[in-house]
Structure I
Amino acid sequence: MAKYLIQGSYTVDGVKGVLKEGGTGRRNAVESAVKALGGRLDAFYFALGEDDVVAIVEAESNISAATFAMGVAATGTVRTKTTVLLTPEEIDEAAKKTMSFRAAGQ
């Protein structure tokens with residue numbers, strides 16, 4: 001299973017929802033949605049700054065992660081950014097592979 005960093009920024013209606021349900025209510029909603037897609041919520045935090053919420057999710061595939069992201073976005077209450085996370089071992093594996101690439105203009 002792959003891991004994903006999900007960063008979210010609430011709209012005004014999203015903030016109203018958090019005020020109504022509380023932080024644990026939103027965490028539970030996210031956890032339920034992730035589980036329904038066969039995944040697992042590893043971490044869930046509220047944040048101050050550009051992002052209002054940050055989560056690390058384990059999902060079966062990019063398709064499941066995209067399903068989650070689109071489903072959340074469709075509510076109109078939060079804008080999300082999803083980033084695939086790679087383990088150090090995956091980077092080691094990638095570093096062992098070779099490729100040929102010509103830089104632009106060379």
Structure II
Amino acid sequence: MPTDHLSATFAALADPTRRGILARLTLGEASVTELAAPYAMSLPAISKHLKVLENAGLITRSREAQFRPCKLEAAPLRELADWLEFYRRHWEESLDRLGDYLRQLQKGPKE
């Protein structure tokens with residue numbers, strides 16, 4: 001079981017069903033039944049996916065009488081985006097240096 005937030009976020013996002021649930025929640029709160037509708041799986045199976053998302057901090061569930069709406073929580077996604085941005089910049093800079101080197105090679109030897 002992941003112990004840090006970033007690992008928990010990656011683990012939660014590793015499953016396409018959970019990514020689909022998060023995509024649906026970008027439209028607004030939804031019940032478990034609404035979230036389960038597009039999938040050929042039981043409500044308990046969807047609830048297990050929701051538990052993983054909740055443990056990763058990606059969703060919250062509240063109670064309003066019999067209605068238990070799920071809501072997207074974006075903070076863990078910001079942490080993930082920041083982590084990815086660091087590596088994106090690294091590879092972009094590396095590719096820029098490679099491009100500079102290749103342009104120098106194309107110019108030929110300096111006389």
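Each value in this text was obtained by applying a stated rule to the coordinates, not by laboratory testing. Note that the structure is a prediction, hence the values are computed from the model and not measured. Cβ atoms are built from the backbone, for glycine too; each structure is taken alone.
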| note | Comparing I, II on mean count of other Cβ atoms within 10 Å over residues 42-49, the highest sits with II
| Entry that produces 3.1 once distance in nm of label points 7 Å out along Cα→Cβ at positions 34 and 82 is calculated, selected from I, II | II
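Match the computed value 40 of relative contact order in percent (Cα under 8 Å, 6 or more apart) to one of the structures I, II, and report its label.
Numbers: I: 40; II: 25.
Label of the originating structure: I.
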| Value -14500, calculated as helix-only ellipticity at 222 nm (-39500 (n - 2.57) for each DSSP H run of 4 or more, over all residues; to 500), assigned to which of I, II | I
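Tell me which of I, II gives 81, 28, 25 when you compute Cα extents along the principal axes in Å. Before the final figure, lay out the partial values.
Details: I: 56, 33, 23; II: 81, 28, 25.
It traces back to II.
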